[in-house]
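Some structures are shown below for you to check.
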Structure 1
Amino acid sequence: MANFKLTISDKKGKSVSKEIKDKEANAFIGLHLGGEVDAAIAGLAGKLKITGGSDKSGIPMRSDIYGSARKQVLISKGVGLKRVDKGQRRRRLIRGNTISEEIYQLNCSYDGEIKIEEAPPAENKA
């Protein structure tokens with residue numbers, strides 16, 4: 001049984017966080033970064049593009065590492081590495097690009113506009 005926390009962002013910079021469980025979450029298992037899934041899972045119309053994610057320990061997913069396992073990778077720039085000196089490389093723990101049950105959080109982009117429901121105004125007691 002998979003549980004994912006989805007962070008959905010649109011082109012205007014708005015983002016919404018939703019938690020999906022069980023049947024809806026199983027639609028993501030086996031997909032790769034850059035893949036698309038129906039946005040009806042999150043209550044939207046259209047498609048969601050998977051752009052990134054991290055596992056239970058906070059290890060980021062990287063699109064050029066295949067599979068769903070963790071790997072120690074020698075990298076010089078990109079996802080999973082903060083700023084380093086020119087020419088310097090570091091060995092970092094990275095998760096592959098395939099979504100599995102160990103993934104906790106997924107980042108998705110949405111082409112449409114996200115409408116955020118506003119909370120009702122608080123009544124002043126005087």
Structure 2
Amino acid sequence: MATMEPVLELAAKYRSEFEETFSGLRQRSLTIGQTVQEKVATSQQQLESLQPQINAKKEELLQTLQNMEPVAKLQHKSVMETFAWAGVLNTGAFVGGILGSVFLSSVIGLFFDTFPALLLAYVFLPVMVFAQ
């Protein structure tokens with residue numbers, strides 16, 4: 001029986017450490033729970049105080065969206081030019097992406113490694129285009 005005493009002492013020590021840890025965790029969880037409840041209560045109060053302003057903005061937005069009157073002083077030509085150029089630029093970006101990824105990457109790969117190509121793409125070419 002003399003050999004069991006150290007084991008029992010160690011088990012008692014572990015038990016007391018577990019109990020202390022558990023009680024600390026329980027206390028912290030209660031504190032966190034109270035803090036969360038306080039934050040929820042203050043958030044609900046803030047929401048209730050802002051609700052009239054939110055409803056007013058909502059009504060204003062709904063009225064604006066439901067308004068079907070023609071827009072005064074709208075330059076239809078400028079709007080159509082903008083959309084046309086957006087289409088042209090998107091098409092150019094698509095074609096340029098294909099050309100750059102398929103054809104130019106293999107040609108540039110013959111002459112440059114990755115770091116010089118990186119410098120060329122992100123430093124030298126933009127500077128040259130900007131200088132023109």
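So distance in nm of label points 7 Å out along Cα→Cβ at positions 66 and 82, computed for just one structure, reads 3.3; which one of 1, 2 is that? Don't jump to the answer; show the numbers that get you there.
On the way: 1: 3.3; 2: 2.7.
Going through each structure in turn, the value belongs to 1.
As an exercise: helix-only ellipticity at 222 nm (-39500 (n - 2.57) for each DSSP H run of 4 or more, over all residues; to 500), calculated from one structure in 1, 2, equals -28000. Which structure is it?
On the way: 1: -1000; 2: -28000.
That value comes from structure 2.
Given a computed value of 3.8 for distance in nm of label points 7 Å out along Cα→Cβ at positions 42 and 74, which structure among 1, 2 does it belong to?
On the way: 1: 3.8; 2: 4.7.
Among 1, 2, the structure yielding 3.8 for distance in nm of label points 7 Å out along Cα→Cβ at positions 42 and 74 is 1.
Check the numbers for Cα Rg over 2.2 N^0.38 Å across 1, 2 and tell me which is largest.
Values: 1: 1.26; 2: 2.48.
Looking at the calculated values, the largest one is 2.
Of the structures labelled 1, 2, one was used to calculate mean count of other Cβ atoms within 10 Å over residues 18-25, giving 10.0. Name it.
2
Ranked by mean count of other Cβ atoms within 10 Å over residues 26-33, which of 1, 2 sits at the highest value? Don't skip to the end; give the middle numbers.
Values: 1: 16.0; 2: 10.0.
Largest calculated value belongs to 1.
We did not get these values from a lab; they are worked out from the coordinates using the rules stated. None of these values were measured; they are calculated from a predicted model. Cβ atoms are built from the backbone, for glycine too; each structure is taken alone.
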